[in-house]
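Structures are listed in the sections that come next.
Read-outs throughout are calculated quantities, based only on the coordinates presented, and are distinct from any laboratory measurement. As the structure is a prediction and not an experimental result, all values here were calculated from the model. Cβ atoms are built from the backbone, for glycine too; each structure is taken alone.
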Structure I
């Protein structure tokens, strides 16, 4: 990583996070503490009288003196000020020369123009090829003739926008045009980074059209919902008159793409191709259902997600990356919902021929998390039981007080002293009672109502109940299997299922369903975790068998260290469904944490596994 790119990573981190410790910076930047400190020192020299990175109580933060000048820096001015001593700037120059050239470009000419040796140019070309390999372009070399870049005009323009223009000052556009674009950015509700992108887009479109390089097509998945807005029409008119150029509908649509990356005031309602969006949504859900057993209210999820989905597809098509406000925190907070987003976006990325940035997974996770926690008819509310021996009047008072203090997240069912013994109170999230109770599981939170009108006490007891429910999973039958390096993955999986069949914990067709699912889509995840799972008709409990390989085991679908075999009850009660989602979160939290995976790999029998899972709060 060149120094100037490192500077921008540091700035982005400190602008996004008000404060960051040296350890946090080191982790995010993947650098030594000494390199981080040295980079901050040199960056402060560049920021002189504009801003300064300050360390206080082991926390770094940025203090800005001149915001306008700082915005110019964040727009890339430090990259523009760099010279050809920077390898990144040399690579940008080489890409620019190749795109603009009508013929082959000689390596000796590049060496002379850059003022560096031929060997340095060779290294820069290798670096360039690595950077642009995700674009649908190729760099061809011919002895004694040089190199040329070949690709679709759409891809060449994006390559120029993201790898060239940020390193060179904008000299093509007139000041009048720049002012018009700035005004449109400010009045349209565009985010600042998309406004900066707009100027780059307008510049490259005009230059390419004037040089005779025209767009032949645009991706069908692109949705342009600002095309008929009068402000866009005014912009196109200004460009055609000022630069004496005719812009086709394709060129106009390309110019408009920065307005279509997120919601703006120029958006035309109901322009989106809902049928196309639904097809992409179904593609994502189909992949999710192939990999994971999950019940989601899909129609409502699509309704809530479709606008975000439209902008996200546009961003993927045009390779626009959102600012990452999360830096891995969303994956830790909502591991199962994050996995759903990741699996779904993998299918979307394959369809669009794009690699999906992790930040898109983070944003989409919120939609899946809401869908998981919300079930039809308000099933997302925590069900609580109130047992009261004093009649309906007292029960109503208790109910109103609980609703007032605990809020809308709870749904209350009242039981008399006679009725509660005939009911299974263990299915409720918590029980509030005025009398001692029997036949209640030790893991079901019971709150004795002694201070009903003490709000502080009531909230504290509720928090205790939530901690009890979050701390462990009770309705789980756990098994362990040490797997063999000498057998196939399928054979090991069969050896995990056989004892479950023998003990009648899974039904006869369980194995068939597992292997049918594996045949349709492997459940081996990139973290070294295999997660075969299916519906189980033989038990009302959640069945989890953990298999551990002594060493990393290679399969055709990827390396496996741990197999998590899950049997899901065919009929899920409210409490089991809640615990299943909790178990999903726990398992994917393990999958996403290298330390936890390593600890799990070290388990060698069921007692040690149970002790480990208790220490981690996974089981009671």
Structure II
């Protein structure tokens, strides 16, 4: 057995296909000084082509796994705009009269070597991104084809020194049984993508192999514990086949729950809705039994295009979603750009702290023309279903009142046009900024519902950027401060008699279920991929027992104590759903 790092869960059994190293060996070509302008022209054309290609990959990947994972490619686009990286390339061309491809190769080697010297796993893994982007640029400068994967005829376990996100995005999950990489770890972008695609991955095998893996070698990999079996015997294959089949069977059994209501064993009913950014994601959410849309991230209608979407374009999408959802609610969040979401055609100011800057409702209130267009489209769609409207990143009463004033203007204009809309459309806010929690009783008097955005709430409360792997160990959703703020929000909503729901990663974390049951939260919204797991947990939970666990958690002083308590309870209550039970539930 070879011990690596379990980076994406699951068992895979099959023959290896070893991906050749994506490396380039270039002659040290120099150019005549009078031809430098031509080299820069080649460089900039290569950059433009590379950006277009990355944008295409990002769009394709987002439709499969959603916006969070596809944002990995934003980092790749940022590298092509990075002034330090590009200055290094231009400097080599200008000062040393080297061809564009030589300058790019030397810049890649320089930065990769620099990152590799750092005693920081996160920075070492970012070197893969530099190589990925640089090699893409080299490919276009040289007119060379990409390294091809095997034809989709026989399933295989892909083996590579390191696998770039671009290469992984082109894989067909149907034929890739698993992945083994010599480099990398759990925080690499490829590992994140593999987890999103549901492909088992074991990383970190560098210097652990007495003999290299060859194409055609039989492998058994376990992405849970990070083990790789090279040339397994028949008994081992039989054992792991049984484990793999049980994993597949559990997945199939979960899918049987799509039409089952999420009810605890003692009769407490939960409503599980989907977070979506596209119609394709909605279709997946409905397939997995979502009871409506708890969060429609409308900013993705604005991305991957060269101008703002018109009122008519937005109306057609909102209408389609409302009609598809039918009698269940659709919560449409108004535009939430800024922070880590940018539009190519709308220049945001350079900011040292973009997550604390010009974003979300702040932009909407500043650009009322854009805001009114979106509100008009939402209102027009409101007669086609149970549409609700929600404002993001609210931190003051003034923002709510200003947004509602713009909404009133739009309603008056629609009435003058004779266009039908729901006059009583529910209006809510995202509670994701600590300031909002501290005045949550005041805000509750102004709106019809709250949605607690746990992702941003955790990062703002703890001052921890959730996308920064260097401080990822400090991002604690179960921190006592986070739990207290959530409880304050729920209590204020109950006192005011308005609805409250939870969305984000905490909603999708099965271990959190006791907290919601104790707080009396019945509405959860999550990514489509999490719906069935949370439903399964709900069906195997006794609410009365879970509430006692949660009460203990609310008394705890550290996040580690709380997490341990919830994890232990999840193991006890997480009974695998047998086929007979699945049939009984679905009958």
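Brief remarks on what is shown
- Source structure (of I, II) for relative contact order in percent (Cα under 8 Å, 6 or more apart), computed value 14: II
- Identity of the structure behind 20.9 (criterion: Kirkwood radius over Cα pairs in Å, for residues 201-384 alone, calculated), options I, II: II
- Taking volume of the Cα convex hull per residue in Å³ as the criterion, the top structure among I, II is I, with the largest value.
- Read-out distance in nm of label points 7 Å out along Cα→Cβ at positions 105 and 481, computed value 5.1, structure in I, II: II
- When mean count of other Cβ atoms within 10 Å over residues 497-504 is computed for each of I, II, the largest belongs to: II
- FRET efficiency 1/(1 + (r/R0)^6) of positions 241 and 281 (r between Cβ atoms, R0 = 41 Å, to 0.05) from the coordinates reads 0.45; which among I, II: I
- Highest-scoring entry among I, II, by distance in nm of label points 7 Å out along Cα→Cβ at positions 81 and 505, is I.
- Origin of the value 3.2, where distance in nm of label points 7 Å out along Cα→Cβ at positions 17 and 49 was derived from one of I, II: I
- Answer label among I, II for the case where distance in nm of label points 7 Å out along Cα→Cβ at positions 129 and 289, calculated from the coordinates, equals 3.7: II
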